[in-house]
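Multiple structures are listed underneath, in structure tokens.
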Structure 1
Amino acid sequence: MIIKHIGTKTVKDEKTGKEKNVPVENDITRLVEQATWSGSRIQAARKLEFVYVQEPRDPNWPVYALGIGETVKAYSEDGDSQFVGNIYTTERKTSASNITVTCYDNMFILSKSKTTRKFTNMTAEDITKAVCKEMGIKVGNIAETKEKITFIANNKSGYQIILMAYTEAAKKTGKKYQSMMEGDELDVIEKGSLIEGLVIDQYRNITDSSYKESIEKMVNKVMITDDKGNFIRYESKDDQIQKYSMIQAVYKESKNKNTQEEVKDIFKGPERTGVIDCLGDYDALSSYSIEIKDIITQLSGKFWIKSDTHTFKDGQHTMKLEIEFENLMTKEKVDHSLEAKEKKRLEREAKKKNKKAKAPKGKGRRSTRKSTKRKVEIHYA
């Protein structure tokens, strides 16, 4: 991996003759001892961490300073852009004469910057564009859903809002989506696309692999009650109960939540996880699917990459892939109770306006009351 730091250099303006600073890419690969480039389906931003040597006591060693907030780019050996992000942490170790630098791509900004907005009859793609515009993020290729949705995002991050929009859209389209940065632009893709031309094979590029099955977190029966705790019904996965025994959870219904969807999320089947250590390939990124042929662990077929960690050291590129056995989408639920509260608020305001409109013009509140004459009785002694 080739790593470049976006620094500045002073040049003279040809028109004005004055000096000005212009950006310049400085290749610092020769100073880097080790680099790790990673990402995950459940983690918003991709991360680039590298260690570079800085030996001020050696007059022959180049002194190079990297500061937080500055931009770093990474390329493959063929010159293809792989990462664009900013430096968020630097850590100096005098004893080891090196500096550890941690960078994140611009998805970090979306995951940390929050807003409150109401989206009415907008598609997920238009919501994504609106959020990115507010937070200063460039937009690339955005998956089209053409499904209009309405929800309120209250104190949510830009990343959460995009997840909310595509979670709602996915209910209508039946597709799964994933957001990621391509350079300095945000892309939203249909999740699970197969990486063409790459096969992870035990005879060619696998160095180690593992496979694990567990039912420790399994839930295969749900008791459903009303909001007061009164029993309504059971829902169950009878095939799993017959095979593994019954493990039950309880769900209490709520007015503003879809019971069927909530119960569906409670069910947990057997967990299966696989980890592959192999020779590196830049195309192997989380959220894409990959073909694996490993007879020993019986990991053979099409799998989905949950997380990827690429390591570059001593001229070698290796990677560790955590794989999933089904195409899962990272979701963010919409709190529809906020819409209900907003609706009630608008109804109250409408009633107040109607009352004011019905009141006789030019008269105060006292004039709307019925006038009553005081009856006076006179008694004679």
Structure 2
Amino acid sequence: MQKTLHIQIIQQLSITSTHRHGMTSDRSISLGEAIREGLLQASQRDSSVIHFAEGVDDPLAVFGTLKGFGDKIGHERMIEMPISENALTGVAIGVALSGKRPVISFQRVEFAMLALEQIANNAAKFHYVSNGQHNIPLVMRLIVGRGWGQGPEHSQSLEGMFAQFPGLKVIMPSLPEDAKGMIIAAVNDNNPVLVIEHRWNHYAVGNVPKEYYSKDIVGPKKIRNGDAVTLVATSYMTLECLRVADALSSVGVSVDLFDLRVLRPLDLEPIVQSVKKTGKLLTVDTGYRKYGIGAEIVSSIVEICFNFLKLAPIRLGLPDHPTPSSAGLIKNYYIDSIKILESLNTLIKLDRSSFEGVKKNIFNERKDIPIDVPDPFFKGPF
């Protein structure tokens, strides 16, 4: 039942959006497949698009997102790089300055940390320091998130760090239809774009048009309407929040739910208008609670909407601790739908019977799922 429910949720969101853009699709693909299709269509339309990666020729082809590209666009445009991320990124920046549109795929966000000098001081600043004379049309894909056996050095969500750098756009699509359109927009952008992909989101399924289309790099996107509370989520947490929002609707509670999608530039206006209506705010971040995206949103909303707030905002995120691997430690480390529901209830204050009923329903949906597996409509490797 849970599998059907959440596929329907994502499909409903995708159908609504594609109708709005004059396109229809009854075809369901995963977010990872949507990224692959978007990158392939962009590469086929523009011969200046080239791909750099460690593992571009690996059988898994960066979680399958680059599979078969060489046969379709030419192997000379698929460049296997040595394990030297700073050199890889530096070469890609030079190639971008020469008129190409490189796409770098880092299989772990931690690998990109070895290229921070090139990302933060070269790619992000080149347009500024050249007084607008030069652009860096560069896409950098960073894979984040938990995963079995990944350990604390390969499972972090560090998007908050990269979102601090002026000169970068940072996007984090949660739904397949958005992922395809926004990664095409990233390839077409004349300045650097970081695309943050949560590994568990790669297996989320939704309706995606076959056509080539681009989505503006703007956010957030409202995906549920309500007046009880404003709920803002990023990446995989958006899916957990969808479960909670729809479970609450069974007891007559509706929420304004936003998928943030774009971390930089951060557009607060839709959230501001929602908080002025609801008077309550909960942020749910895939990254750290401290110094994170959720913290930035809460502090800004308190500054802007102080007189409209009925209760203090709440922010959920990862604790101030390295990411664990063992099942025993994972249980209390990551945010899930039960924790989101409990935090929401401090703001909406359901009667005990309604709260326990909603909580039981959510728990029953996941009771037979291993703790290191997100949802039945996801599949390994995790």
Structure 3
Amino acid sequence: MKLNEEHKALYDTVKNFAINEIKPYAEDWEKKEKIPLHELFKKMGDLDLLGITKTKDVGGMGLDYSYGMVFAEALGHCLDSSAVYSIGVQTDMATPALDRFGSDKLKNEFLRPAIRGDYVGAIAVSEHTGGSDVASLKSFARKDGDDYIINGQKMWITNATQADFFCALINTSDGHPHKNKSLIIIPANTPGLKIGKKIVKLGLKSSDTAPIYFDDVRVPQEYRIGLEGEGFTMQMQQFQEERIFLSASCLVMLDESIKQTIDYCKDRKAFGGKIIDNQFIQFKLAELQTEIESLRSLVYRACEEFIESGDMTYLASMAKLKSGRLLRETADTCLQYWGGMGFTWENPLAKLYRDGRLMSIGGGTDEIMLKIICKHIGIGK
């Protein structure tokens, strides 16, 4: 896919924002274990960066997904996965279905403020009984007049402690697991909704992740997105955008890890010579850079497929699988070349090592990606 001047202008705008408004503060946010999302999102909303692919009638820019992909890739210049993932939840995980299928009332009440940066959104799908196995979710909504009464719990919810609303996948009937779920917008201040204690994670320290609990949470049925029972299908579509966002957002971080390692190995000496003069290290870094460019090409091709057909499940699953594995390999390999310095908390490769590990778990595990790919090539159920 060839980028035009508008793509490049957007890339530069987002890159400058990432470098100036996120990167300088990322270390402090990690120490405090919290990103000030309302403050950050408001700055982005003022620059029209939270609605790039959203329709114009709700305040978005109305651009195709190639611009969303450019946005995700350019964000990587902040070199902080916590911030990138929190932003991605807002733009590509909690709001695409709302934009496509939500009523005018829902869009005005929740999507417009999210695009402006006044509201923080979160996607609530995973549960203790099912993360990647979306069909096994147990949270249930029963009808009571014009309302739903929701009971259950959600787990691993990014942005949970600061969210103004949740886009939640909830069972609304006892039918087939692919046809009994609905996406429902649930305001965070609804009585009966409780946000649990923030989860202490291996990495992504400044990204707030917590469980949420529904105890007779009453919301109007008009807060449902689209038709009842269509939630599973809508969420599968949202997963496509989530997975390509995550894959695109790690490209610059991977590039930088190679550059930083080359610079370090040029300065570091051992046994009478520079580390970089070791041909094995040269070849390994060249192989990794080739893999990164292969991933970039796969991401771009998936984006083209999405624009042309509206579906990129096959290629997005490959990109998600590849990005998770490549993050692990690149971080581990480069960290090794830094020696003892690589095992320090402040080291950029150590950060990539701990933060990047989630890529093979969140948004669908490697195993789920492989199952999807198997189905597309005719060898899976």
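Just so you know, all these numbers are worked out from the coordinates, no wet-lab data involved. Keep in mind it's a predicted model, so treat the numbers as computed, not measured. Cβ atoms are built from the backbone, for glycine too; each structure is taken alone.
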**Request:** Given a value of 4.4 for distance in nm of label points 7 Å out along Cα→Cβ at positions 122 and 218, point me to the structure among 1, 2, 3 it was derived from.
**Result:** 1
**Request:** Determine which structure produced the value -14500 for helix-only ellipticity at 222 nm (-39500 (n - 2.57) for each DSSP H run of 4 or more, over all residues; to 500), calculated from the coordinates; the candidates are 1, 2, 3.
**Result:** 3
**Request:** Using Cα extents along the principal axes in Å, for residues 66-225 alone as the calculated read-out, with 59, 43, 37 as its value, let me know the right label among 1, 2, 3.
**Result:** 1
**Prompt:** Any idea which of 1, 2, 3 comes out highest on mean count of other Cβ atoms within 10 Å over residues 90-97?
**Reply:** 3
